[in-house]
1. One of I, II was used to calculate mean count of other Cβ atoms within 10 Å over residues 29-36, giving 16.1; which?
2. Given 4.1 as the derived value for distance in nm of label points 7 Å out along Cα→Cβ at positions 37 and 61, which of the supplied structures I, II does it correspond to?
Structure I
Amino acid sequence: MSVLELNHPLIEHKLSILRDKNTGTKEFRELISEISCFLCYEAMRNAKLKKTEIETPLEKIEIGRLEEDKYAFIPILRAGMGMLDGIINVVPNAKIGHIGMYRNEKTFEPVNYFFKVPNEIEKREVFLLDPMLATGGSACDAIALLKEKGVKAINFLCLIAAPEGIKRVEQEHPDVKIYCAHIDEKLNKNKYICPGLGDAGDRIFGTK
């Protein structure tokens, strides 16, 4: 399957607080970060380890270590920045890039305004970060930009996904794996996810 939904009581509990319109900015940011840690954990379940010899206080052993430099995490601005802190705590030496997009409120299509990724991005496994996968427009555009740079291994991490967005990513980029905390019911007429959690960027940064 190209989509993995995290089904876990702790995730559902945290999402219930995240969705609540009365949850304040501080707690909202903390929850985004915490859930992102779980997403990163699951997305890297099959990460390859390099055999390394170390010495414990008792003896020398050979043990697996993650080659963190081979990974890049790229938030889609601005809401994706809310996921980055939690993920950096898990893989602190990974490279970080940024893709800037905003939604045209008339066409609902993404507008690209910034693209900056680490050197030799084509040699790294990339994880795109965006709390919401709604229409799939931003996700597909970001994936296409990365593929133009030669990136072969791309994963998309989000908190909430709409079936419409999942379908579009699957159709345009069937090689990309989607990891989400929950798949919601649908998009409304304004292309917002329902029941959703509102505008993730506004709630992360307190701009509304």
Structure II
Amino acid sequence: MKSTFENFTLIDHPLIKRDVTILRDEKTTPELFRGAVHRISNILAVEIGRSFKISETTVETPLERTAGYQLVQEVVLVPVLRAGLGMVSGFLEIIPDAKAGHILLQRDEVTLKPVGYYYKTPRNIDNSTVILLDPMLATGGSGSEAIKYLKDHGAKNLVFACLVAAPEGITKLMNDHPDIKIYGAALDRELNNKGYILPGLGDAGDRTFGTL
């Protein structure tokens, strides 16, 4: 599907399409699944990084001094536990000086609403670019709640990064947090009556950590 949502950027890249296919395949082992998540996260980090601000600096090459650049703002990665952990290493590989926090949310399987258990981020996130990592943007309930947590703790510049998104989840975030930009590797068709993305890739946490 092509994105018609103003706040959603679909990363259209041949390597991402290949790796999303690996994620969807029910025969993919946890090891191969983690590798695909890592590679997709690399590309998401590069695309999100296009909006980062930089300042000029100087650097000494082996031959002479020359102009260079450095990031102006700190970057804080906040994975939604536990599935979001699989995306952290891919982002850190591209943004090695980023800091990391954690949010633990779990969806109530009856109400489909998120329940929060744990929150921890670096201090002074109000001056940082905060990237929320959650592989699946399904109903949008967990993502919206996590964004609210971060805003309540001072975050002002927030980005949401996911592997697969459903239209319902994007709409939820757009309504609740119209200032948030969302980046994803795939935009799927819809949710089923249990709130799972179709065609989707199953439970990202279980498939990442082999807890099926």
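Only the coordinates and a few stated rules stand behind these numbers; no lab work does. These numbers were taken from a predicted model, which means no experiment stands behind them. Cβ atoms are built from the backbone, for glycine too; each structure is taken alone.
1. Computed on structure II.
2. Here the read-out was taken from II.
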